[in-house]
Structure 1
Amino acid sequence: MDYWKSSPKFDASSPEARALLPFFTEAATIMQYTQGVPEQFLSRIDPAAYALDSSLLQRTGQDIIQLSLFFDYRTNVEAYASWHEYFRKESPPLLAIWGKNDPIFLPEGAEAFKRDLKDAEVRFVDSGHFALETHVEEYGKKIDEFLTKVLD
């Protein structure tokens, strides 16, 4: 990502940082909630959820905070190799439930767990990024089943 390569230090005024500001608009917030969600599930998304998120993102100073968080996310990417080494060495139980149409965290990210964890449970629901908004009952059932199996 150009933003991470633009400078070793966070600079909210850089062109790369400023290019990310549209991600904090109301339209972008609504898109995160609705893109990839099949028509029959859109009514499950409470508009209050994205209205609240959007209003909180519009508070003074939030642009700087969000840009800083985006910049710092590079440290997660840098740590992926060590996380996967931990997975291979320790084999912790893992359940990943993902929106199969998530435009932000692509399904390949969930599938990657299976490379290192032979018993990883990866499930997909027919939804987008905020899949819990549209499939809360399914999430609850799968989490309960997983914990029952792992803890028994």
Structure 2
Amino acid sequence: MDEKETTITLIGTKLAKVGNEFIFKGGAKDCEACKLNKTCLSLNIGSKYKVVNIRTGGKHDCFIHESGVNAVEVIESPILVAVESRKAMKGSKIVNDISCSFSDCENYSLCLPEGIRKGEKFTIIDVKEDISDSCRKGYSLKVVEVKR
């Protein structure tokens, strides 16, 4: 794992265990007054993260977590997303540009995954399966694993 891929953040001491995964939902109102909030709130809202290392230095007081927070190193978990088949090449850079109004579609969560904004840029790290036969808009799609 490349050190550049990790991010240092603060999470509740009860959650600060290597291997723990969480989805960052953003800060609470009480976070605004905290002098450490920039460290806690530097993650992408809606993204899933995995704790890969616990930093030394002890715990810090927190307005939200009664047992305090610990500094940890996290990596953003890869995201599965549907892209047009012609764009599904490992290593290529893509822009999330799929739009769909069929929220009841079985592929909707792949076409518009939580935590991804339209126009956001990603790198394809792996190409998974073909889902073109089930797209209600008629797109030829593949599922790919991407990272920011």
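Since every read-out is calculated from the coordinates, none of them should be taken as a lab result. Nothing here was measured: the structure is a model prediction, and the numbers come from that model. Cβ atoms are built from the backbone, for glycine too; each structure is taken alone.
Computing P(r) over Cα pairs in 5 Å bins from 0, in percent gives 2, 8, 14, 15, 17, 17, 15, 10, 3, 1, 0 for which of 1, 2? Write down the numbers at each step before the final one.
Numbers: 1: 2, 8, 14, 15, 17, 17, 15, 10, 3, 1, 0; 2: 2, 9, 17, 18, 15, 12, 10, 9, 6, 2, 0.
Only structure 1 yields this read-out.
If mean count of other Cβ atoms within 10 Å over residues 38-45 computes to 15.4, which of 1, 2 did it come from?
Values: 1: 11.9; 2: 15.4.
The correct label is 2.
State the single structure among 1, 2 that was used to calculate FRET efficiency 1/(1 + (r/R0)^6) of positions 54 and 102 (r between Cβ atoms, R0 = 41 Å, to 0.05), giving 1.00.
Numbers: 1: 1.00; 2: 0.45.
Answer by label: 1.
Upon calculation of distance in nm of label points 7 Å out along Cα→Cβ at positions 78 and 118 from the atomic coordinates, which of the structures 1, 2 produces 2.8? Walk me through the numbers before you get to the answer.
Values: 1: 3.4; 2: 2.8.
Comparing all candidates, it corresponds to 2.
Quick one: helix-only ellipticity at 222 nm (-39500 (n - 2.57) for each DSSP H run of 4 or more, over all residues; to 500) came out at -1000 when computed from one of 1, 2, so which one is it?
Numbers: 1: -15500; 2: -1000.
Going label by label, the one that fits is 2.
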